[in-house]
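Student: Before anything else, here is the set of structures, which you'll find just below.
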Structure I
Amino acid sequence: MENITQEFLIKTLTDLWKRCTVNLPESVIKVMEKASQSETYPPAKSQIEAMIENARKATKLGLPACQSPGSLISYVRYGTGAGIKADIYKAIVEGVRRATNEGFIRPSMVHPITRENTFDGTGDYMPVIDVDLVLGADDVEITVMMKGFGAENVSDLVVLLPTEVGPNGEGIKKFVLDTLLRARGQACSPFKVGIGIGSTIDCVARLSRFALMRPWGERHIEPIYAKLETELLNAINKLGLGPMYLSGDTTVFDVAIEASFTHVVGLAVACNLQCWCGRQATIKIAANGEVKEVPRPTLPSPQPWRPVGGWPWERKKSS
């Protein structure tokens, strides 16, 4: 990849940000279509159908699916054998600036205290750039996501004591349900709910974002988390809050969990909401410089931490 120039990388990232604003992932459309078919409250069904039509028209016309970009997130899986000489960080930022200049991203980034707008969609630590190294790989995978900020405003985080968690995660369920109830009328539902569970507040916040990046409707590989995802999905939708909190069967489209091990004395939990307009796009840059669109991002996996033969309780089960 030594022949990849800075300008090539900037153009590639500009195109990726623009595509992210326009085209919703196929998994998002499929979940919305499924919800539309099962929704029994006519106004809610009509609202979901309008969302689907909005997404289709955005793709057809090549226009942003929503006027607000939300916060701008990027996740890079960098192969240690890639050998790119160009600056990926600068390319991601410059891609935002060019996409903003071309009218695909509304300039919404402001100084946290003075509230002065930069007018180019960027600022200190914005876009968020998250990088993981992949030993020996010679390619680079980049995912960008637009995180709706109305949903960000009503997201929440808590640290629970072991006595508050409960044997079946009842404390986690209560916290998530309370978060959805507090969000009424303040963000664009139906949401995808990303939940991070585990060690520290910064860790679970990151995990909750990875949960949002997982294709919509896809359950966790571990049964205990998959079961909790399904239970929460059903429990939230039984609240009857509905699309845009105007009543209905569909308050959330999906719930996804990512978890890390934690200390014995507590458990951090992040409930991270994403609006219905789940904008995200992924590309892979191969060793020969070829750029391919990828249907699903390759997210971090906890498997490398697992000892050979599994954890003690897993070994007992298998024996």
Structure II
Amino acid sequence: MHNIYDIAIVGGGPAGIASAVEAVLAKIHNVVIFEKGDNHSMTIRKFYKDKKRVDKDWKGKKTDLYGNVIFMDGTKESTLDLFDNMIEHHNLDAKFNTNIEHIEKRDNLFYIETANNETFKAKYVIIAIGNMGRPNKPRYKLPTSLKKVIGFNLENAKENEKVLVVGGGNSAAEYAYFLADNNDTTLNYRRDSFSRLNPENEELLYKCEKEGNLTLKLGIDIVEVSDICGKVQVKYSDDSIEVFDRLIYAIGGVLPTDFLKKCGVELNEKGRPICDKNHESYTDGLYVGGDVAAHFASSIASSLNHAYTIIAHIKKKL
């Protein structure tokens, strides 16, 4: 057992780091961040390509910041540097490679159990995890023999490959036009047109297509994926078949409902956390912020605002 923390934060992304910074600025210093990855901001590190734009607001919907953490539009690299500096400057206690399995409130304290059978105690807990830690997977089976050439990000992509990117969101678009520079790239989306792209990504997609660097395969779904001599054979809903060197899915993340339930967070009929205006759940002292708290796609700006609101509410209680 460890000393009792004033605040324990689960998740080392923007919302989690901002919550810790806001706590320090509110003179609450006995704070810890638990992050299952080996560094902070793992969604940005793993799912964003190098030099990708990182916007304060989502799809241009302006959100005014009212907390103490200032964030401006930047790149993947500048955003990671910013949060690196926050952790160092405020001397934040961040425990990486620490996977939280279960949280239970007993005798007015939260008992936080890790996958390594450690137990921490805290007066208040903030769950600030994202939706993309576990990516959505297609409904059809993927051959295990192709696991080296089927992925959910650009991590293992190489040049001079024939690549199929699947998805209709901004990540799919960015993967596609990034790969198109050095690969024979196709973007497949089951609908006839895009409805979730920001204007810049949509413009770049159609520009790549017009220049002959990218093939858009819209209005057709994939029904089967097979292994053909180590390559990916894709069968579409129109019965056409094509073979690729690599297949990359960018079809979103899923809400970690099982984890939330194990932590004492009640969910609504859509599986979203039920919280009040201060982002406090039905369990007194248990808060939910960031992507996992949003009913729609969240922005970094809104995550930072969540952090400020939560800490201000905890400060009043303390």
Structure III
Amino acid sequence: MKNSLMGLLTALLLATTGAAAQDVKWRHGTVEPKGDAGFIFMVREGGFAKKRGLDLEISTFKGDAIALKALIAGELDSYEGNPGGPMIAASKGADVKVAGCHWPGLTYAIYTKPNVNSVAELKGKNIAVSSPGALPDLFTRAVLRENGFKPDDVKFVVAGSDADRVRSLSAGIVDAAPSSSEFSVKAPSMGLKMLVHARDAVPNYVRFCMITRGDKVKEASGLTRFLAAEMDAYKYTLSHREETVALAHKVTDAKADDPNAPTIYDEVVKFKSLDPTFGVDRAKLEWLRDLLAQTGNLDGKFDPAKMIDQTARDAAVKLVGQGS
């Protein structure tokens, strides 16, 4: 039944062209743009959404926890963010779904002053995060847990976006800050260093999944078009470094010699941090579930499979594979 539904959906999408296709409006959300903006905004700026018959609107947020609230409130059709917050919401009955995970490698790190030499030395310190339940918060808790910390061994301070947190650390307001690994190049000039990278500390931590609602999964057509456009865009970025870096500079209004975009691009490609097919590694989501259970965010009996629906993703894979 599922395969026949996907086949019918794909056929309908292939048959829909012209003005009618342009009527499909899609409202997407993402976190505040930084060096990886070339990857994230290519779907719109590179014309891939338009090719799939979408009128794509992208809104940005200080953190993915805020985007989750906007999704649940009906202000977005989807957003890309860490699956931790949505998992907590789903465990409490929210109709949120993981449609696919395109950024399984976590390009993230914890930064400190140079005199901090280990995670153990963070005990009793102030650590900057964004909203509770957002990626920076959950990632930091995961690293601390792996190093035997208790929840009250540190103090969490809400300090805005990735860039905001790094600035707070540089100014001495906090003692540590989780942020994108792209800041590693600028860290020395800011009097900082990368203490630990997510790749080494918590290799099972997924960075971004595509989060949507159950009603969008049921409508299917718009979500399938959107995922197909994203697949096209991410595949393109992985073989077009110059264009992707230039787009990141444009979106973030950065100078042409700013190192953040090329740094994160090269890391993503080297460590294969992106999956343009939007596959879902359920074992990694189960690992995240266990983490959230240990931190008291949800019941450990919650099954992440309840929030995964790849029907539209599977139809999008077929659509992209047919070259239409």
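Laboratory data are not the source of any read-out in this text; all were calculated from the coordinates shown. All figures in this text were calculated on a predicted structure; none of them were measured in a lab. Cβ atoms are built from the backbone, for glycine too; each structure is taken alone.
Student: To test your reading of the models, identify which of I, II, III gives 149 for volume of the Cα convex hull per residue in Å³ when calculated.
Tutor: I
Student: Given structures I, II, III, which gives the highest value for distance in nm of label points 7 Å out along Cα→Cβ at positions 91 and 283?
Tutor: II
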